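Please find the structures below.
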Structure 1
């Protein structure tokens, strides 16, 4: 992994590795914090949606700002905000003063800060890594994500089972402080391509670039539908775990298996450079159908973990290949804005996905709801791969984007 010889990439990698560890702890800690407070599956979904919706609303603003000013400064500021909000949730839970609405509000502030952080992060990587090493860099960065997927849920499961969800939130808060310190150590080029017109003009220009590339908005639409579907896993999975699998520790094991799969996907991403990258990235989506099927049939926790592992491979391989393709084919001065539209479209339906699956399960049952999610994943993957622009884009001719 020669890209790790680059000092600035090592710092960025370190910042993301430590913050992702905390984030993956939160994925399980928030759900079980709501359960500890007597919340239902629908209330779990509402809290998770409250975390995601503000992120959706701030992404486009964050993308424009990141293309106009220092991307590092935007990322550091976002980390400091998240240090405060996650720390406040931890204090409330540990002290026993928390209520579900408090967790939802503070989670929303965390999500809003993340909406500024993500587009800036995507735009920063091509500034410090040569174009020919972006696939390797994204693959290595994906290993940090996958490592967090493995270790984070396992640690969170143990903490929740022993001392409560608040301590998992406290660790997450500290990871943002460490991330900010890493980012402050970056030495960036003096001249970086910037957007240079008014805010609204920059926003419209970014939309024009995004809309003009069929392969971009088609892939983003599929990802958005996928995140809508994945809400079934996030909201119904903890309920099934609590009723049938043994609680938080068992669910932490399942999510840890997702991390192992993500690690495998990341290692694949480091080594592969597919000629048709979007066929590889989009085709991997079908693997995400398996965990829904295994959960629906009431399989043993080990079998469900295998399905989660396959989903992890899909997420990390697909995301790493997609981000590398985006970075190579979109002009640098517009990358954060296009990335913001990417993030926005990808997660715009996620809050809805967090909210709807609880009521759907209440109406038709948990198992039928999970089978519905399974069928939706398969149909979305097939539709994406049937799109000519997805099949036509090649990485052997990055100077000629497919419209």
Structure 2
């Protein structure tokens, strides 16, 4: 087998795709989610949020029985284009062997929340399928980029706008010589990086081991030894900021808190909202006022594990020593806000007292992601928000 392989996807019929496939529910909010579920009875959200495992399994089975979703007859790659008015990215959906993750041909960069990984494991085991791909990046390869781009000159099998306000288009590639060309190109690249999906990745690894132990005739080539990936070129992916909200000031008054912050940071009031435009600067919203923060001194050189990543710097110099924030995976005093929500949402959360202070960060760069992964280091959770993301349910991968 190759590093990246074609497969037979389970996918919606053309007339159902826009109501079946779903974007991250961060785009909906609770009210929007309820409205979406009412209007789209065949949405995968009705599988994920069915209420219990049996109902989820029955809903998934019903979607297949009613031919809302169908299994592909041919082994194929799926060319996937996501675009909005400012951005477009073209990649390929295929499968990779889980052993490639263990031997670092597939590299991750982010710490995970174990409870979320367990939830993903339970969901995939219940459905015996992976509903959404792991979003990954490949180092730019001109030949592969041109091949994928050429495939998008014909009419797509899907073209629709999803709840994330992006256009999603897909083409099926099942010609044998083109499949081999893509396989060979990925073999020459020989590594990809996880952008989004670390919890699914952990869950898939554990699920594969679980199935292996249950199967006395295990060969290593069963479908559960593979997983589905959506792979986009490094130069095309877009990273947004991932901001922080803190629920209290750890006993400080706003005035005393700012005094503490000034010991390590230059603090300046801003007349408008402040979005950092360079590394090692931060926006802070407190008591209906925006401030810019910048470290007074360069980060300590011996803090090799920090590597000047803004999220780490904010944590090491402010969140932990001043506000007492511990491990962000488990400290319930910290919340995370994806950059597409905008700075107005930080203001809204703080003004409504859902948080006492909000921090706007400069977006982590793609090269940081790759550098951390290459060095086998982990970023803190919620370090990166890749936008746009592949939809769940556009293609699914069954383990049998």
Structure 3
């Protein structure tokens, strides 16, 4: 995939209307109030928004928020699958579920951060959005309603994409800055590029430069640290990184599948027995490629999955029955920290243990600390690893923390990202 794409700085936006896809899918309070509990994603979009406004563009921002079901019948089906009584599932309740994911709280927060009014449309491509987009002046910003309120959004329906593009009018431009959504071919992330010239914002530009650069031409040695729960979700990443990395480190829940594949005892640890053959294939591939593959040599095992469970350190592959591995052990910590000390580039995706429990966050914290002390380019691949680094207080010591969990994973797999492929090549 070509990572060298045109950016907002490569085009003239003065006096033009710009359809800007952001990632405003922010966490909200569970009480149904819609209150935003973390505005990081809104703040991340500010440099691109401010640049466009300063250049005299009229900005039509859009984003999805949560997973609203734009179709009543589909909503009923999903709720029924979750065990709800179909008799209680009224159209009124469905509409209430949509109301909880309206963009009002996002518009209010964005307005506060920009220090100027954000005009909010009542719909995505309907009469209100059309009228407000038509009246929008250079230097002004409006926000469309949740893009997933449109049935055609997730299907990448051409009519929906064209209707969104038409809001920017003749001479309009599409700017993509939602890295967290570029792995999906939706109307607002890919389809609109069929009708408007498409470039990246600063957020996507940085992701492409940093992660793309690390994959295409890394400063060596390149060390990849892969953790998290499942081998099945990371197999493509492991496979791709074995082609380019010098060292691949495995931790987290998926390490027990590797351990079991090599004949070890894993007790009640997380295990994907169906993936043991793949794990052995990866070990074999690493040996053939001359890549150093590091697996845990010891484990912190617990007698229950809880924050205050009894624990003991055991050798890898020797977890007693009734016990489960919840973190890498001290000898493994030492081994992994030594491996990153002299790295040129480190890519990290997935925690080393159950970092949400303080007692079992030791391995994840040690790796984060080791990364904070190295001179290497350090890239955190979104999702749980990003959350761990933030929670443990090492975020400002990393070169780059990706804004997209699923997108950064697919990027590292070497997959084509539809929301990037559709942008104009530089």
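Here, each number is a calculation from the coordinates, and none is a lab measurement. For clarity, every value in this text was computed on a predicted model and none was experimentally measured. Cβ atoms are built from the backbone, for glycine too; each structure is taken alone.
Worth pointing out:
- Which entry (1, 2, 3) yields the derived value 12.9 for mean count of other Cβ atoms within 10 Å over residues 150-157: 2
- Computed -27500 for helix-only ellipticity at 222 nm (-39500 (n - 2.57) for each DSSP H run of 4 or more, over all residues; to 500) - originating structure among 1, 2, 3: 1
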